[in-house]
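Only the coordinates and a few stated rules stand behind these numbers; no lab work does. Every value quoted in this text rests on a predicted model; they were computed, and no experiment measured them. Cβ atoms are built from the backbone, for glycine too; each structure is taken alone.
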Structure 1
């Protein structure tokens, strides 16, 4: 059930005009949604793959809570009479950043005097490692700020695994494995990510990369629960349960990892970083 405080996360398809958006990619066919009453309100719509809406929504909530620029993501409620040919029942709208420019590390370094939040690039790289993403990050520059976009391949929840989840219960051994994760594998990936970051982006920027590690641990569990329950408006309940369990075990693994890597993480370094 959507409460009054959550209503801003929900949009109704009947209130928008949808047109084909030419820059489709790994997320499948894209649409551009324009509010019928306010044409300046626009969203890039992902609708072809069932994992896009939930992963984009949760990533946006967490990233913005951590102070990292990610376009707001809304969930679309589809009208039975709607004539739009959506390819799945799970549709999200990502705030459309018009007149934006694709960025990479080299461009950001060259233009950082004109980018207010250039340090966020390193934090975006941090989230990529934390959330076990399987694709490289995409970054846009919009009005002198950079934004992370396209966060579908995260949280070890892909279209295939989500399809199984929608048809099964949590007694399934597969999802016990996914939710609890592979601690040893995570530890190796996180350590490798830190070393690669130092090599590619410089040790002087490592403090920006490590900041989200600390801040993620401080997100209240109730906050994650509330965000995930908003998904119940368009997804079955087991999807929100998945995220709650996933983040619970991710936090436990991350805390243990940080405790074991005092060369990177200790109370003194936290005061320097955060």
Structure 2
């Protein structure tokens, strides 16, 4: 049954070759033919929609005013979207890969309990508008490794430029944090592709970054804040060739971002987790 399904999608003959047939591309019944994936010089553009269940949390501590929020889950406290689409786009040009991703979450909620954020405290019963925006742009150089059992691997080394913004507004007061001290950071990873049939390809990858630094161009009370930032993205899926250069892609993805911006004035932290199933369209040329 599995062979029949893959045969329809991948263009395999429904009648399998005999295991005794000379020069058979398969060594036994039901074994799928493997083909080499496109080489590193192949160019492609892919756009995917990630239907996610995001989770956004923050913790702010204002030492001057004495306002401490504690760890706040925005889905639970201010009714931020529990499900939302995120955009993932990847372009490969010869030995380079460029990636763009992001999502925007918003809500209007009457608070069941008080919520503190930055210098403001929003009281129980207040009707607030909440916004959380996450985006990133990556540029990687792809280093091809030796092929293993028909699978091609590439190491990735480059930069990751993130953006995180959180806002809460009750019509009288607006509190927001954009983490302006956050700069592009180095990132590394790998990606792999394995041709299962002439039309179906399995692909996956992992990229990430963990870094601590001080931004000398962004001062709080005359001193640069300390930034602790981490990022991880995991992808796994199938690419199915339709006709010509076009392919559809299905799979899953997970993205994690966390940042702590600490200075003598305040301590601001945010944690974002986005994961779910993906579907998209790819063009190879």
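Say we calculate distance in nm of label points 7 Å out along Cα→Cβ at positions 61 and 253 for every structure; which of 1, 2 gives the highest result?
2
Tell me which of 1, 2 gives -1000 when you compute helix-only ellipticity at 222 nm (-39500 (n - 2.57) for each DSSP H run of 4 or more, over all residues; to 500).
2
Assign the value 22, calculated as percent of Cα pairs over 33 Å apart, to the correct structure from 1, 2.
It must be structure 1, since only it matches.
Identify the structure, out of 1, 2, from whose coordinates distance in nm of label points 7 Å out along Cα→Cβ at positions 85 and 237 was calculated to give 1.3.
2
A value of 17.1, 53 was computed for Rg and Dmax of the Cα atoms in Å, for residues 93-212 alone; which of 1, 2 is the source structure?
Corresponding structure: 1.
If you work out mean count of other Cβ atoms within 10 Å over residues 53-60 for 1, 2, which one comes out largest?
Looking at the calculated values, the largest one is 1.
So if we calculate distance in nm of label points 7 Å out along Cα→Cβ at positions 165 and 221 for every structure here (1, 2), which label has the highest result?
Once distance in nm of label points 7 Å out along Cα→Cβ at positions 165 and 221 is worked out for each structure, 2 has the highest.
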